[in-house]
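In structure tokens below, several structures.
Values quoted throughout were computed directly from the atomic coordinates according to the rules given, and no laboratory measurement underlies them. Keep in mind the model is a prediction, meaning the values are calculated, not measured. Cβ atoms are built from the backbone, for glycine too; each structure is taken alone.
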Structure I
Amino acid sequence: MDNYHLVRDGEEWKLRKQGADRSALTFDNKKDAVAESAEFMRRHHGSLKIHGEDGRIQEERTYPRSADPPESPG
């Protein structure tokens with residue numbers, strides 16, 4: 001499964017495949033970035049990690065949802 005990260009880079013938000021040098025998509029604001037990245041992931045499948053402005057992961061989504069790993073106890 002491919003991993004993608006949505007991160008802030010200067011004044012832009014970028015969707016980047018883990019390990020890639022170039023961004024798959026670039027946005028002016030986070031709201032549009034999250035919406036368009038979700039649409040991109042529905043077509044490409046994988047894990048989307050959404051980072052906050054501080055760089056920390058705020059949320060992780062798996063596309064398709066059926067590929068989400070089962071919850072582990074504890």
Structure II
Amino acid sequence: MNRIVGRYLYAPTDLVNFTISEFITWMDRYAWERPGEIEPDPVSEELKIIQDKGIEHERAFLEHLAAGGRRVCDLSAF
């Protein structure tokens with residue numbers, strides 16, 4: 001979750017977390033709105049490996065689409 005000009009921008013991970021538990025999303029937002037009051041749990045080594053594998057998969061899939069002649073739009077600047 002990121003905050004841009006007073007609005008929240010949710011990442012795919014935020015949506016997955018919401019489907020698992022609305023409380024996770026609520027706590028993430030609480031942490032953003034009240035910095036220093038609570039601290040999120042540190043990212044475990046296992047979760048870091050899963051995140052890295054997910055990013056690797058997404059990158060490979062985008063490369064596959066581009067190699068197949070598909071147009072791929074990079075929205076990372078937004």
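Where does the value 28 come from, among I, II, when relative contact order in percent (Cα under 8 Å, 6 or more apart) is the thing being computed?
Here the read-out was taken from I.
Volume of the Cα convex hull per residue in Å³ computed as 121: which structure among I, II?
Answer by label: II.
helix-only ellipticity at 222 nm (-39500 (n - 2.57) for each DSSP H run of 4 or more, over all residues; to 500) was computed and gave -18500; which structure, I, II, did it come from? Could the numbers behind the result be given before it?
Values: I: -6500; II: -18500.
Label of the source structure: II.
As an exercise: distance in nm of label points 7 Å out along Cα→Cβ at positions 13 and 29, calculated from one structure in I, II, equals 1.0. Which structure is it? The partial results should precede the final answer.
Values: I: 1.0; II: 1.9.
Computing distance in nm of label points 7 Å out along Cα→Cβ at positions 13 and 29 on every structure in I, II gives 1.0 only for I.
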